[in-house]
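Asker: Please find the structures below.
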Structure 1
Amino acid sequence: MSQVNEDLIRRVFEEMVKHKPALAKYLAADEDDPSETVDTRVLADMIIKHFPWPIGVELRRLFSGSMRQLDRGRLDQLFKTIERTIQFLSFVMLAQLWEEKIKRKFDFPKEYASQFKNRISVLSLGNYTWLIRATGNLFESLEIDPFMPEMKEMLHKKLYEALDFWVPERNEIGHYQINLTDEEIQKRCVEYEDKLTFILQNISFIVKYKLVTIREIKVLKQKHKEPRFNHIMDLLNNSDSDFKATEMQHDVFADSNSVLLMKDFKVPEEFLNLSPLIIDTRPEIIDSKEKFNLKKDIFMYTKFSNDKLMYVGTEVTEKCDLSYLSNYPVLVEQFKELLTAFAAPETINS
């Protein structure tokens, strides 16, 4: 059963190498020892480290020793890994579409705006799928060049077809409700591993980009000199949640207190701000009793109801009330701005 993950790992890693050639060294076996083979555990670790954290953390769970049986636990994790992957991708696309809307001041087609309003309030795997397909079609019709240029090749009919598949409903605590025989579960495991492999291969270019949290930006100004901006950031690409912290000085500044997808953290003006769809609660200071139950994690948006935002954690599995975050009112305001930006013109006027 150790071979359960091997095909997925090898195929995804081989695609990653096309975008990060420096990783090719991990595919080279010892020429002096013909019996030596490539250690797929090393390849798996490289995949986890290079994919953005919300995806990487699910892959870490999928590649663990407890997930090598074709059973209910593995099927559940395959569902979750696919869901987090396309959730992240849909949020990246929405973040760019929002920026393009602000820059170019175009109106969304009425059908897109109407569907968006209905789907964004309570997100599910089916809604993430719709967002990717519908937003991808908008990119094409509005001639929007994706923030990640490789995405143009990714947004094709085969990928859209791969995103259409049966997914069980969740119960109140978020568990999938699966009523299948052992044989059916085994078949689903094989089927969904193939789907996940195909999706990860198609988005393997994402390893070229950096997911970061900008914790703070300090202004540095010397006499008779132009100001410099010291960015204190965490790189959210790792095999565990002990993210690498770094400081970079630049002539320009990015957005602070936000999760950003950057082309290169050495060039901070090229980024997508994923707030309020993806947030990092780890910098929060627990300075009041109300904050004692706050969990520190990377959270992804799932629901907006009665002026309240709800998120799902990446490491944290239990439900969390994030309304005591210091910047929570700002997140709600940002989300309402997103809703307004994506509304049909007659809706805004009314």
Structure 2
Amino acid sequence: MKFALLALALLDQPIAETVSGTPPDFPIIVPSEMCRGYFFVPVTRQASADDQDGGTLWFIYDTGASTSYVDPDSVARISSTPVRNGQRANFPEMNMGPLRVTRLSARVQDLDHLSLALGREVDGILAFDAFDDYLLTLDYARDEMRIEPGELPRPDRQTVFNASGPDDRPWLRIEFSNRTRRMLIDSGAALSGFSVNHINRFETTADPVASGASFRLNHVERRSSARLSENARFGPNELVTPTIQSTPGSELIGGEVMRHFVWTFDQRNERVRIERIDPDAPITFEPVVSHGMVFQPEPNGFRVADILPDTPASRVDIRQGDLITHFHGTPVGERGCNPPEEDLLPLTIDRDGAVIERVLDMFAIVD
């Protein structure tokens, strides 16, 4: 997939063209919204003479994605063209705020489960290489994305690091107490700290415990979590007893790590600049809080696929097969980006057509 901003030649430097056709001032702030740790980018179809509303698609920008995706319902909404999973959708002449996009191509994939998980519409996912002609900055201090031409200096392992790895996505070497791992920098794992293989081989404060599941593109992966008993490190940055979770796939650096830094990616030279947001504050990690249910997403809510032992859900009348339709009285797909942060979780359950109300205590499954 190539997601390109229209390029002009000026002093041998590629620059993005604005919708008005004028060269922009750099750096350009890419229009975006932060939702639950994810960067959402709006891409709007240019309206025709007889169509006043061009239609906007909201994409998650995901440094861990090697392919871009778009939901089939979203394609139909702005193009009136039916498509099926696995096909490719091509959108010529799109706008990203003040910027013109010459071509957007993405694989069609049902993303309804991601919309349910985040509580807002997810139209698509933008791959890491979406802005590969530019330096891209993810600024977690300002909840801001920026692009500009140029390149990063050679790695010094203080602020600039080698980001090469087994593929074209960004990777970073992390030092643990008894091992060093090259891990994928993954802004699409916004709610995770580190995701690791063979979690039982790490030194942890307590045995790993079942902590739920993660929603992938076409399946759900069960997770175990724990807290490291020692610190992790890259360059001069020490991460104090971070939380880790199991994964059967690529080992990841997730959003719970990324939010402490400003990240600038130089894709052509496979480099990344990482700057501490608050150099004087220790980098610490909150407990892993759970309600004790493993969900399977469905069109109208979350089906309870499993109930973890010794959790709040195991101590009240919640059963496998129940359909959770509301949190805090709000439909699960409409929760929005700022749900209430409370110790109690009111649920509405559809059990074979009967409506049941339950309230769960949230608790730290990993302290």
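Asker: Which structure, out of 1, 2, was helix-only ellipticity at 222 nm (-39500 (n - 2.57) for each DSSP H run of 4 or more, over all residues; to 500) calculated from, if the result is -1000? Working shown, then result.
Answerer: Numbers: 1: -13500; 2: -1000.
Structure of origin is 2.
Asker: Supply the structure label, taken from 1, 2, corresponding to distance in nm of label points 7 Å out along Cα→Cβ at positions 303 and 335 with the calculated value 1.1. Intermediate values should be presented prior to the final figure.
Answerer: Working: 1: 1.1; 2: 2.0.
Checking each candidate, the match is 1.
Read the figures in this text as sums done on the coordinates, not as results from a lab. Being a predicted model, the structure only gives us computed values, none of them experimental. Cβ atoms are built from the backbone, for glycine too; each structure is taken alone.
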